[in-house]
Structures are given as C-alpha cells and as structure tokens.
Structure 1
Amino acid sequence: MATNVRIIPVLDVRQGVVVHGVAGQRADYRPIKSVLTPSTAPREVAHAFRTHLGVTELYLADLDALAGQPPAVDLYRSLHADGARLLVDAGLRRARDVDALMTVDNLAIVAALETLDSPAALRQMVHALGERLLFSLDLKEGVPLSGTNAWGVDPWTIVQKVLDLGVRRLILLDLSRVGVGQGTGTEELCRRLSRTATGVEVIAGGGVRDKTDLEVLAHAGVHAVLLASALHNGRITRQDIRY
C-alpha cells in the first residue's frame with residue numbers, strides 16, 4: 001500500500017553525471033550505483049524513474065551551478081522535453097539569477113538558504129516567480145546553513161520570515177542526513193510547520209531509509225519527500241509511491 005506522501009526523486013548532477021549525495025560533502029560525491037539503471041546520465045536516470053517508478057516530478061540539484069558556474073539550462077530543457085517536471089536548485093544568490101531559469105518552461109525554482117544573499121533577494125524572487133518558487137531551509141546537524149547572518153540562527157524564526165515574505169512552498173532539508181540513512185531529523189519542524197501554516201506545501205528530504213520513514217513524515221503533515229538513495233538501493237519501490 002502506498003504511503004500518503006508524494007515522492008520526488010532527486011538528481012544530484014555534477015559535470016553531466018548523476019552522483020550520490022552523502023552528508024553534503026560534495027567533493028566526495030561519486031557516480032550513483034542503482035538497481036534502476038546502469039547509467040549515470042541524467043536523462044537515462046530520469047527515464048528509469050519514469051519507467052520503473054512511474055514518477056516524472058524530479059528535484060535536480062545542479063552542483064556545478066551551486067559551485068558558481070552558469071546553470072545547465074540545456075539539461076533542464078532536455079529533461080523537460082522528455083516529460084519531466086523539474087524543481088531545480090541552481091545555487092541562486094541574487095534576484096537576477098532567476099532570469100536564465102525563467103526561460104525554461106514549467107520550471108519550479110528553488111531558492112536555498114545555503115546560497116541566498118539575503119531576505120531581500122528572496123522577497124524579489126517571490127515577486128517575480130510566485131508559485132514557481134520554493135524555499136529550501138538548509139540545515140546541517142539542525143543548524144541553519146547560511147553564509148550570512150541576515151537570516152538568524154533559529155530554524156523556526158527563518159521559517160516565519162520566509163512565510164512573511166510570501167513563500168508558500170518550503171523544503172526542509174538537513175544536509176548532514178543526506179545519503180547516510182538516519183532519517184531526516186526534521187520531523188518535528190515539519191509537524192510544527194504543517195500545523196501552523198495552512199495552505200503551505202511542506203517537502204522534506206535527506207536520509208529517508210524506507211517506507212516507515214515515509215509514514216512518519218506523512219503523520220508529520222509532510223506533502224512530499226525528496227528521495228535518492230532509498231530508490232537506488234531498492235528499499236522504496238513503486239508499490240510505496242503515491243501518484
């Protein structure tokens with residue numbers, strides 16, 4: 001029986017290869033090994049998600065763009081042409097960084113705490129993108145991961161700030177949990193957000209091990225879950241997925 005949360009497979013892409021994210025240590029990421037496909041090419045992995053899992057909504061972390069390079073808009077377009085519905089984190093820093101991404105049809109754009117310059121930049125992005133924008137509350141071992149002190153150090157205070165700015169789609173992600181199979185660690189924060197902010201889409205990710213973790217997140221009010229390792233190792237299968 002499928003769990004009552006939406007599954008969004010993750011593509012961590014570096015230099016045209018899908019890699020396995022582990023604890024946010026990006027220099028150590030290596031090409032994926034998957035029960036779904038022998039390929040590490042993004043289009044082939046996306047095709048495997050569609051064929052084996054019936055899923056077309058994908059989260060793409062453009063690791064090269066996160067490191068300061070231009071976003072891989074040609075890749076986004078090719079995946080879109082193949083039928084994928086993309087949420088893309090391309091390391092947005094300033095409001096003008098969304099311009100290149102807005103040229104890709106139906107792209108949902110992630111503004112992440114890790115790279116954003118300021119709340120002012122997020123305000124401008126909300127104005128420009130509306131519902132196409134998601135905010136990612138990036139944590140590391142429960143501590144907000146930001147290069148500026150403009151956001152504060154308390155996760156819930158940051159959540160309140162972004163809601164006040166008009167954000168209605170939030171990702172809660174502890175990077176220290178990614179790929180290590182210890183659960184997301186954000187369950188209580190997800191529960192508080194879902195109970196406090198009606199009409200807000202809550203997405204969790206990082207460290208989901210199996211269907212039991214999906215059920216815990218569903219009970220916490222989460223609408224969707226970002227997944228990679230548990231799909232590639234076969235612990236979560238088509239039977240566990242809600243459409």
Structure 2
Amino acid sequence: MNLSIDLGNTYAKTGLFSEGKLVETNWKFTYQELVNYVQLVSPQQIIVSSVSYSEEQLQRDFSTVTPKIYLLKSTTPVPLTKLYDTPETLGADRVAAAIGAKVLYPHSNCVVIDMGTCITYDLVDADDNFHGGIISPGVQMRYKAMNTFTKRLPLLEPEPIPKLIGKSTKHAMQSGVMNGLLGEINGFIEAYDKVLTNINVIFCGGDASYFANRIKYPNFVVPELVLIGLNRILEYNVK
C-alpha cells in the first residue's frame with residue numbers, strides 16, 4: 001500500500017492507496033496522530049508534501065515503518081512539464097493538485113481551483129503541460145483583512161453565498177467576499193477558456209463547497225485531488 005500525506009502547519013491529510021485505488025482518507029490528523037497512524041497501517045512507501053517538516057524529521061519518525069519515504073520537492077521528477085519561470089518556488093500542493101486532475105481527466109485541458117488559505121487557479125493542458133496560474137486571497141483572508149485594516153468592521157466567519165445587495169453591514173461584507181469571489185472565479189474561468197478551449201473545471205480545498213454549485217461552467221469537486229496527485233507522483237518515482 002502507498003500512503004500520501006499532505007502535511008500542513010497544523011494538521012495532516014492522508015490518503016491510503018491499494019493497487020492505485022484510494023481506500024481510506026483522513027482529514028485532520030495532528031502530527032503525533034499521523035505518526036501513530038503510519039505505524040498502524042505500515043504502508044510499503046510514503047510520499048509527503050510538507051511546508052513545515054524537514055526531510056530529516058520525516059525520515060526519523062517514519063523510517064522505522066518503511067525506508068521508502070519521498071518528500072515532494074521542486075526537484076522531484078513528476079509526470080508533468082512545468083512551463084513556469086521559477087519552478088523552485090512552485091508550491092508542491094499546486095503541482096500535486098494539477099497531477100491529480102490529469103489522473104482523473106487525462107488528455108483534457110483542466111483548470112484546477114484550490115480554495116484554501118489562498119486560492120490558486122492553475123492551468124494544465126491535454127499534453128500534461130503546467131502553464132502556471134493565479135494566486136488570490138482566500139475567503140477567511142478577505143474577512144480578516146477587512147477586520148484588520150479598519151476600525152469598525154467585525155471579523156466574520158464564512159457562510160453560504162448571500163443575496164447580492166446587503167441590507168446590513170454584516171450582509172454587505174458577506175456579499176463583498178462571497179459574491180466578489182463568485183464573480184472572480186467565473187471571470188478567471190472564462191478567461192482561461194479563451195487560452196485553452198473545452199476545459200474541465202476541478203475544485204478542491206476546504207471552501208470549494210460554497211461556490212461549486214454557483215459556477216456558470218460545469219465543474220467537479222474532488223476533495224482528495226492533492227492526495228491522488230501525490231500517489232501518482234509516488235508511482236512515477238518507484239516504477
């Protein structure tokens with residue numbers, strides 16, 4: 001079995017794969033819970049995308065289970081051509097999500113929208129070329145910015161998309177964030193569709209559910225997209 005780990009600053013997401021099939025996911029492990037889980041399932045090989053843990057620490061904590069531990073880096077071979085001016089700065093999660101999209105929709109043009117702390121819009125073509133994309137503030141970042149940089153606006157939590165015209169300060173802020181993002185998403189997709197026609201729109205990330213059913217374009221929500229991409233990268237490196 002293979003284990004894909006998307007390891008953030010606070011929590012880890014995991015995907016356990018058997019013969020290429022995703023058989024189990026976990027979404028909110030602490031690091032110690034992750035260590036315990038790895039020992040429990042004893043995968044044959046592990047791939048990790050991490051912004052906060054070194055390769056040395058991962059080897060130390062997981063090598064007693066398996067010596068085959070891969071940390072996704074900018075130099076890791078991947079089944080994708082990066083048409084990016086600074087590939088060393090390209091986030092591992094963006095690469096993994098793009099490859100996950102190609103696993104699910106091979107020979108297709110795809111725009112991958114990952115709605116996390118920041119929102120990324122990445123374009124990958126039918127020939128497995130990663131063209132790059134857009135990085136934009138996420139939902140909570142926009143709410144926090146209005147609260148931080150003004151004296152009177154409250155800090156709000158994300159809610160479903162409200163009516164366009166706000167009848168209170170709270171409602172107006174919610175419309176600005178949520179309807180503003182809805183317009184941004186539709187606008188970027190429309191622009192991308194002029195670069196590469198007949199694109200598949202694939203969402204992932206925690207805030208995707210707010211927007212996917214309000215998009216003008218047919219789209220797919222795949223919460224496990226990064227984990228699927230990580231497993232494909234692992235298979236590519238151990239074949």
Structure 3
Amino acid sequence: MIFTKKCKITVFGDSIPKGIIFKDNKLSKIADNAVKIVAEYYNIKIENCSVYGQTMTRINDKGIFDDYLKNLNKKIKNIAVISIGGNDSDYNWQEVEKSPKFNHLPKTPPKEFIDLLDKSILKLKKHKVKVILTNIPPIDSKRYFNNVISKIANPDKVLQFLDNDIENIYRHQEFYNLLITKCAQKNKCRLIDIRQSFLWDKGYLNKICDDGIHPNQQGYNLIAQSIIKQINNIK
C-alpha cells in the first residue's frame with residue numbers, strides 16, 4: 001500500500017481537498033473533509049496544504065513547491081498529491097460581462113496550465129518525490145450559473161459569452177479534467193479518479209452544494225470512499 005506511516009504525504013490542492021462547502025449562501029469549512037477521512041482510515045498523518053481558490057499559476061508564482069522541497073526530509077519516502085484544476089478552468093466573470101463577445105481565456109489558459117503542471121511534476125520527481133494526481137469532481141452548471149455567476153455578473157451578458165448554452169461551463173471544466181488525465185499518463189504518475197464515482201451515481205447532484213461546485217458532506221464522503229477503494233486495490 002502506498003499510504004503508510006513510514007512516508008510523508010502532502011496534499012497541494014484547492015477548496016475541494018480543503019473541505020469547503022457552500023451553505024446558507026456562504027462558504028465554510030467542514031470538519032470531516034475527504035483528506036481527514038482518508039487519514040483516519042489508514043491511521044496516518046496527511047499534511048493538507050490546500051488553499052481556497054488555489055491555481056497552478058498561484059502555486060508557481062508563490063514558489064510553493066520550491067519551499068516544500070527546501071524542507072524535504074530525504075531520508076523518508078515523500079508523496080506529493082496534486083489536486084488542482086477547477087479554479088484554473090474558471091473565468092473572471094466580471095471581465096466577461098464587460099465584453100461578452102470577446103474570446104476570454106480562463107484564469108489559467110490550457111497550455112499554461114499543462115506546462116506548469118508538467119514542470120512541477122518533473123521538479124518534484126527530480127528530488128525523488130512520488131507524485132500523485134487527482135482529477136476534479138463534476139459541477140452543476142445551472143446551480144453555478146444561477147447561484148454564483150449571476151450574483152457577481154450580468155447573467156444575460158454571460159449567457160451571450162456562453163452562446164446561450166449554460167452547459168458550456170460543465171464541458172469546459174471537463175476539458176481541464178481531461179488535461180489532468182493526459183498529464184498523469186504522460187508523466188507516468190498515478191491518477192486517483194474522484195470524478196467517476198460522482199458520474200456513476202444517479203443522484204450525484206444531491207451530493208453537490210447549492211453553488212454547483214463544492215461537494216456537500218455526502219459528496220466528500222463519496223470522494224473519500226473512492227480514494228480508499230483505489231488505494232486498497234493498488235498491489
């Protein structure tokens with residue numbers, strides 16, 4: 001098994017591995033997030049360095065992996081779990097509102113996202129760190145549009161940018177999910193799939209918060225169960 005007490009596991013992620021939920025029109029952190037559930041299941045310590053709103057651009061600009069490597073204990077097995085992508089695929093919707101006919105790029109454009117992820121993996125591997133990627137859980141475009149985007153930008157203008165198809169939000173996020181999958185294959189990294197369990201669940205929308213993005217407690221439980229199942233199946 002790859003998760004043992006003899007190794008140091010560090011998670012670099014965004015609000016999903018951090019355990020953020022959207023309830024009563026505000027964001028908060030739940031106690032039993034997926035990282036905590038997995039750590040308790042294996043009775044190990046997992047350092048959770050996840051940050052709300054985290055992107056590959058911010059990780060690079062802040063030198064987060066450089067700082068991690070400076071303090072690395074090379075006498076033990078080190079595992080870095082990178083769980084990023086949802087925020088990178090998102091847009092600055094207020095900028096979209098100003099010029100909906102313009103071909104806006106997401107917060108981290110696809111080429112930049114994959115280049116930064118590639119370079120980060122190579123940097124970590126150079127220091128003998130085992131790198132694991134996770135993909136990203138699906139979103140609900142309608143809830144995200146109605147309960148988040150429409151509160152910060154003119155919905156009619158945003159719809160114009162989306163060619164009057166709200167599901168373009170979901171498909172765009174799916175595109176970044178595929179980039180992560182291909183990156184894992186290219187760099188021969190293990191990929192922990194946390195998306196499939198949602199898509200296979202007929203009631204997966206009931207496991208996502210009203211903002212259409214963050215899992216609720218049921219959703220985080222599902223993520224944890226999926227991770228544990230995949231880890232236990234590794235020979």
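Once distance in nm of label points 7 Å out along Cα→Cβ at positions 91 and 115 is computed for every structure in 1, 2, 3, the highest value turns out to be that of 3. The greatest value of mean count of other Cβ atoms within 10 Å over residues 203-210 among structures 1, 2, 3 is that of 1.
For structures 1, 2, 3, which has the highest computed value of FRET efficiency 1/(1 + (r/R0)^6) of positions 107 and 139 (r between Cβ atoms, R0 = 30 Å, to 0.05)?
On the way: 1: 0.75; 2: 0.35; 3: 1.00.
Sorting by FRET efficiency 1/(1 + (r/R0)^6) of positions 107 and 139 (r between Cβ atoms, R0 = 30 Å, to 0.05) in descending order puts 3 first.
semi-axes √(5λ) of the Cα gyration tensor in Å, for residues 51-146 alone computed as 25, 21, 12: which structure among 1, 2, 3? Computing semi-axes √(5λ) of the Cα gyration tensor in Å, for residues 51-146 alone on every structure in 1, 2, 3 gives 25, 21, 12 only for 2.
Values in this text are rule-based calculations from the coordinates and carry no lab data. Everything numeric here is computed off the predicted structure, so don't read it as measured data. Cβ atoms are built from the backbone, for glycine too; each structure is taken alone.
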